[in-house]
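Scrolling down, you'll hit the structures one after another.
All of the numbers you see were taken from the coordinates with simple rules; none came from a lab. If you're wondering where the values come from, they're calculated on a predicted model, not measured in any experiment. Cβ atoms are built from the backbone, for glycine too; each structure is taken alone.
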Structure 1
Amino acid sequence: MNKRKVALITGGTRGIGKVIALRLAEQGCDLVITYLRNRTAARETAAELEAKGVRVHLSKGNIADKDNSKKMFEEIDQEFGRLDYFVSNAASGVLRPLMEIEESHWDWTMNINSRAYLFCAQQAAKLMEKTGGGKIVGLSSLGSQFVIPNYTTVGVSKAALESLTRYLAIELAPMNISVNAVSGGAVDTDALKHFPNREEIIKDAAVRTPAGRMVEPEDLANAVMFLLSDQASMIRGQTLVVDGGISVLL
């Protein structure tokens with residue numbers, strides 16, 4: 001069995017997920033990274049991570065597909081024989097006003113952002129139990145608690161993620177698995193480019209955030225790394241908000 005710790009990061013080839021993957025690689029952690037479409041970017045990220053001396057396994061496919069995710073966890077077991085960390089970072093969503101949301105928009109967003117979190121956590125827990133436990137962290141956003149224009153499907157799916165985090169934390173605790181979430185304010189990543197009012201969001205966040213600047217991917221990675229550390233072992237079922245204080249004003 002592989003003696004080095006192994007981490008699964010969904011959507012880990014770019015943005016926040018990639019920063020988290022780089023941090024874990026720097027700690028000598030072998031990695032499993034999922035991606036949906038961009039094979040070139042995935043390979044480039046894998047090479048960047050492998051340059052730090054760790055093994056990287058790429059897994060392509062939609063994590064909301066139960067058969068695909070089950071196959072992925074079977075590959076993790078075969079490749080590494082263990083799983084210590086699961087970071088549920090992959091997210092998607094249809095950004096439209098509430099009255100324009102269709103059933104397909106709802107299903108797509110909920111399936112990737114919350115349903116996949118549940119079924120991946122189930123599979124992750126089975127692997128973690130083999131080596132005495134592990135840690136799970138889900139990535140959320142302020143839209144789970146506050147109304148953001150065009151954000152209905154994503155906001156509701158993230159609220160479900162935070163609620164699910166609490167249930168997972170309690171039910172997986174006897175397996176020595178801690179579960180928490182990190183909720184971020186507006187972060188200027190590729191995902192923000194899909195917002196029709198992106199420039200307004202960036203300008204507003206920069207001006208209104210008490211800390212004096214927007215949240216950056218590194219800020220969220222810092223919080224995730226803390227929750228994955230032994231120092232956070234008594235933090236369970238919590239959502240750690242990293243927003244520079246802006247939600248206090250909302």
Structure 2
Amino acid sequence: MSIKTLELISTTENGVELISYMALPENASDDKPVAGILVAPEWWGVVDYPKSVVERLAKAGYAAVAMDVYGEGKLTTDAAMANMWMEQVLADQDMLMDRCRLILNDFADQMGVNGDNLGAIGYCFGGKIVLDMAREGMPLKAVATFHGNLSAKQPADDKFKAKVLVAHGGEDSMVSMDAVDDFKQEMDKVGADYTVDVYEGAKHGFSNPHADERAANNDVDLGYNEKAAKDSWDKMMDLMKTNLGS
């Protein structure tokens with residue numbers, strides 16, 4: 001399927017430009033809008049990998065956008081820099097959620113996007129972002145995380161409506177199995193419809209083909225796992241197909 005790509009620029013109240021990357025099928029139009037999927041990247045920002053995810057989703061028939069939550073299109077391959085930027089936005093999680101809501105609304109308003117039919121996927125830090133968007137009651141029908149940070153801005157309540165898929169690496173040294181258990185309890189309390197898949201032998205970052213290179217360059221415990229990456233992607237696509245259509 002041929003696709004088109006564009007920058008989606010959202011401007012915050014205090015004038016920060018959020019430069020997100022969007023793709024959708026060439027034939028999507030206001031007469032024939034398609035379901036939309038928001039993509040929250042790892043802490044590196046909107047680098048090549050989330051852009052490739054967005055393009056892959058567009059080729060599968062969805063509109064998709066890689067969200068620039070840092071602003072000004074900032075990106076890095078340096079873990080110390082990424083960590084600093086992540087800590088900065090996590091220090092004001094209300095602002096972070098305001099940015100996500102702004103991007104969601106701008107994306108939903110784009111020509112060819114069915115703004116009433118949205119899902120979201122997140123990677124690592126981005127996993128926390130999309131789960132918190134659902135916890136805030138943003139209109140997401142389905143949310144999937146890959147090696148995501150599962151900690152909550154505030155625990156889910158009756159605003160939480162999304163169906164959830166969590167893909168977690170059994171050897172993830174950054175998100176513990178205790179954190180996974182806490183998340184399950186949080187979801188059970190609100191009667192959420194969720195699935196947690198644990199991939200034995202998979203490390204943090206298992207879905208990203210650049211994980212080994214990033215691990216070596218930054219001395220962090222990441223690793224690509226082809227089998228876990230493929231299986232978790234297929235299950236995510238099933239979730240989206242079931243809840244958003246295709």
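If Rg and Dmax of the Cα atoms in Å, for residues 115-186 alone is computed to be 11.6, 37, which of 1, 2 is the source? Of the options listed, only 2 reproduces it. For the structures shown (1, 2), mean count of other Cβ atoms within 10 Å over residues 83-90 is largest in 1. Match the computed value -13500 of helix-only ellipticity at 222 nm (-39500 (n - 2.57) for each DSSP H run of 4 or more, over all residues; to 500) to one of the structures 1, 2, and report its label. Derived from 1, not from the others. Upon calculation of Rg/Rh (Cα atoms, Kirkwood Rh), for residues 27-74 alone from the atomic coordinates, which of the structures 1, 2 produces 1.04? The read-out comes from structure 2.
Here the criterion is distance in nm of label points 7 Å out along Cα→Cβ at positions 3 and 107, and among 1, 2 the highest value is seen for 1. Structures 1, 2 were shown, and Cα extents along the principal axes in Å at 50, 38, 38 was computed from 1.
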